[in-house]
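Every read-out reported here was derived from the displayed coordinates using simple, explicitly stated rules and does not represent laboratory data. If you're wondering where the values come from, they're calculated on a predicted model, not measured in any experiment. Cβ atoms are built from the backbone, for glycine too; each structure is taken alone.
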Structure I
Amino acid sequence: MNLRFIEAFVWVARLHSFRAASEKLHTTQTAISSRIASLESDFGVRLFERDKRTVTLTHSGEELLKYAEELLGISARMMEAVADRASYGGTISIGAIETVVHTWLPELLRRLRDTFAKVRVEIHSYMTANLHGELLKGNIDLALTAESLSNASVENRPICEFEMRWVTGRKAFRGEPIVGREILERLPILTFLRDSLVHRDVVSKLGPLSTTRINPISSIAAMVSLIKSGYGVATLPHACVLRDIQSGDLVALDVEPALAPLPIIASVRNPSDSPIAEAVAFLAVEAAASFAAGPLAPLVAVKV
């Protein structure tokens, strides 16, 4: 049985599209259709129901998918076990929330390059929920997010926690002394998008009425720019803005309520299509530990 045919079947099943599968595998739609037709001929059953809008698995296709994903996982583990890491030339797609991008992602990429010199790296940076969706669809091999992914096909590994702080800009004070929680009640609140761990924590700490003053923002860089201009108070990982605090552009506020720390979780599909996904997850652990051992040690707690 040709492993490329199995791979084509798995991607059509995941993406519900022959065209999307052909783009993912860098081949033609005709080639994908031919591979699926060969599998259907070999098994003597239809694997997909096709219409103009989508492609869905038949009952036989659903049964085959379980074994096909397991087979690809075995193939990936075989490659990882026997291949020369220095000569491996595949691609790894890593999804990371912005907190990771602004802290220890560069160290992870350095370690990845040292270990897998010829590997091509793709970086995707979205919110946690989006990265979880991309991981389940197979568009990324490793997700570095703020929450575990509850799915039987995914393994989650806690990596570290970032201290979260209320942060504002010097211009927000406008020469007026604002003390204690009063600043949280007078200024707009900038925090991560709705349904994020941080947004839920802020609402739970300030109460449901606070939602009228909360500005959900997807970008840490955007929040920093806004509070530097004097607009509002932001909830930010302390490690991401330490230099701005040290320079005096931003102020970390010692006010109640304290914010819950932001966890970072590495999630990998099991079995994974990538022969190096699990190895890169271990490199992520090492990169976070190295970062936490540096000048920002008090702001990052390593979990493993």
Structure II
Amino acid sequence: MCTGKRGKGLTLIELLIAMVISGILIAAIYRTFIGQQKIYTVQEQVVDMQQNVRGAINRMMREIRMAGFGNVSSTFPFAALGGETFNDVINPADNQNHVDQNDDQITIIGAFERISTLTTENSKGTNVIQLSDLPTNTFDLQSRRYLCIGGLETHTVTNVDVPTCTITLSGNVIHSHAIGTPVYKVKAITYRLRWDHRNPNMPVLTREDNTDGGGSQVVAENIENLQFRYILQDGTETDLPAAADCANIRMVRVTVTARTSMSDPEFKGGTEGFRRRTIASNIYVRNMGSSP
């Protein structure tokens, strides 16, 4: 007589229990993965935001610190593009509301761009200088007509001979300059906020060259507030100096507020779900009140 061995297997109930346990484990793992992914995304946005605001304020700091370099006040009123003129090294504008946050703007004048060097020794008393190199469109005798020699003196250009790299100035050179002395172009630079042209909901910090043109160039994205405060020579602090006090500015306090690029509906610590960072810096304007 043959006897058969009964095969062992899973009952339906055991299979259902196994499936339920597996589902719970998979759901827990998935939830953990999604949570970690969200944390990573948020941290990445926060890091980008912090780098963004630091990069923006660092560039402003460099140029604001150098405002007035070259004794540029000798050319005021400074003629810029569009017929606009500036009468001071630092030209504040308070509460412009470019992105609906009562943000400010600032225009600074300085010899920011080195363009060439002198090829001949220039004694004081002459109004003609010769440069080692001179690109065709360096000066146009309109908004691009201000030149600084050696960081000591600034003049208005009245004539340009590109083939010989010869420049005629409106006045005589004040100081004697050796061969190789650097020559700079004087510029008017404006920092302000606006809405991004591609995304009307994205506030951006822009830098606009009021001398060479090119429109406003984006320096940093998602910068939703820009504030300037000015400390005068006597220690007075103000958001908007009187016209007569602009020459007495000695320090500029810049405050920049950046936000993350994406809103987080679950984040309850900020308006509209955005995380924000604010950085403030005091900038000593080293060329204000100095003379060569």
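Ranked by mean count of other Cβ atoms within 10 Å over residues 193-200, structures I, II are topped by I, which has the highest value. To test your reading of the models, identify which of I, II gives -7000 for helix-only ellipticity at 222 nm (-39500 (n - 2.57) for each DSSP H run of 4 or more, over all residues; to 500) when calculated. Attributed to the structure labelled II.
Comparing relative contact order in percent (Cα under 8 Å, 6 or more apart) across structures I, II, the highest figure comes from I. Here Rg and Dmax of the Cα atoms in Å has been calculated and equals 23.1, 79, so which of I, II was it run on? Value 23.1, 79 for Rg and Dmax of the Cα atoms in Å corresponds to I out of I, II.
Identify which of structures I, II gives the largest calculated value of FRET efficiency 1/(1 + (r/R0)^6) of positions 57 and 121 (r between Cβ atoms, R0 = 30 Å, to 0.05). Evaluating FRET efficiency 1/(1 + (r/R0)^6) of positions 57 and 121 (r between Cβ atoms, R0 = 30 Å, to 0.05) on every structure, the highest lands on I.
With mean count of other Cβ atoms within 10 Å over residues 65-72 derived from the coordinates and found to be 16.2, which of I, II does the value describe? The structure behind it is I.
From which structure (I, II) was FRET efficiency 1/(1 + (r/R0)^6) of positions 161 and 249 (r between Cβ atoms, R0 = 35 Å, to 0.05) calculated, if the value obtained is 0.35? Computing FRET efficiency 1/(1 + (r/R0)^6) of positions 161 and 249 (r between Cβ atoms, R0 = 35 Å, to 0.05) on every structure in I, II gives 0.35 only for II.
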